[in-house]
Structure 1
Amino acid sequence: MPDVSNLVLTVVGDDRAGLVAALADVVSAHGGNWEHSQLAELAGTFAGIVVVSVPDDRVGDLTAALGELDGLLKVTVHPGTEPADAATPRELTLSVLGNDHPGIVRDISAVLSRHGLSIESLTSESREAPMSGGRLFEARVVARVPGDADPAAIKADLERLATEILVDITLEEL
């Protein structure tokens, strides 16, 4: 059985039909397996991250073939790594909702960083607020919590921040 490498592909292109199919065709044609992805259309641009596994002896050919997608998709290839600890990490999931204003993501990520949490995923959107005429910001954050973190201190800091920046922050796990 050949050794296998994980590659992390970042992809960006003008949104249109067939982008995922074109990428998947190249990965498959070079013996790769699509492991995990997060893809989205944002402001008319298709963007995403894909993790693929590929036999070590095919990495160079796959990388070259992905470069040929330029014009359709800009694909950047990064070597992937396996997590050092296979144990299931503790996670904190929080939801954010409030009037949109600059700095919400910066402020929340600063609190998480200060406590040593690593953001696993962050999805956000701003949209028209029903009946108020303003814009709402909504986000969902999943963060990995280190073993030595103080859950009470994290919760207190997030509650203090929510009051300061006038948003609701709901903790779903900790």
Structure 2
Amino acid sequence: MANSKVQLHPPEEKKTLWAWAIGTFFGAGLLKPGPGTYGSIAGLLLWFAAAHALHPRPFALAVGTAAAAIIATLIGIPAATIVARECGREDPGLVVIDEVAGQFFALMFLPADWTHAVLALLLFRAFDIFKPPPIRQLERLPGGTGIVLDDVAAGLIACAVAQVLLLLIRSPFSVLH
């Protein structure tokens, strides 16, 4: 009988720590069910906490939110690419940095109160889940680019829709006024 070694537990694949920390947004993407929603909520809570801790003027809040969205996008693309490759999946659900970036874009021009925050969250999640054109087409881009940019588009569309809704509500001719 040949002396063969049976490996009961294969060694764990090495993970790129920084990419997993960013890609899962420090573990929010590991929460179940609905890791994307947890990622969106984590981004929203971070935005809300920063806005209330720093008390920026509206323009400064918009610029800071845009900067955070761009940074999350630029760091998120390589992180998502690495995590997807290390998972062996095209768009792993545990990658939620894309939801964080998209949520920041959705919040970009809104005041920091719960009503506007919830509006941005609901609009962003709806566009992210249903992916109307051109969002679905962006998802087809390779690697982290497709993972992140479809959510960026969902966030930008949610931002635009929120602004239109707010204009309609504030309009003196609105039936909602």
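Quick note: the coordinates plus some simple rules give every number you see, no bench work behind them. Nothing here was measured: the structure is a model prediction, and the numbers come from that model. Cβ atoms are built from the backbone, for glycine too; each structure is taken alone.
Here Kirkwood radius over Cα pairs in Å, for residues 53-124 alone is compared for structures 1, 2. The highest value is that of 1.
Calculating mean projected area of the Cα convex hull in nm² for structures 1, 2 picks out 2 as the one with the greatest value. Identify the structure, out of 1, 2, from whose coordinates distance in nm of label points 7 Å out along Cα→Cβ at positions 117 and 149 was calculated to give 0.5. Traced to structure 1.
A value of -22500 was computed for helix-only ellipticity at 222 nm (-39500 (n - 2.57) for each DSSP H run of 4 or more, over all residues; to 500); which of 1, 2 is the source structure? It was calculated from structure 2.
Computed over structures 1, 2, distance in nm of label points 7 Å out along Cα→Cβ at positions 133 and 157 reaches its largest value in 1.
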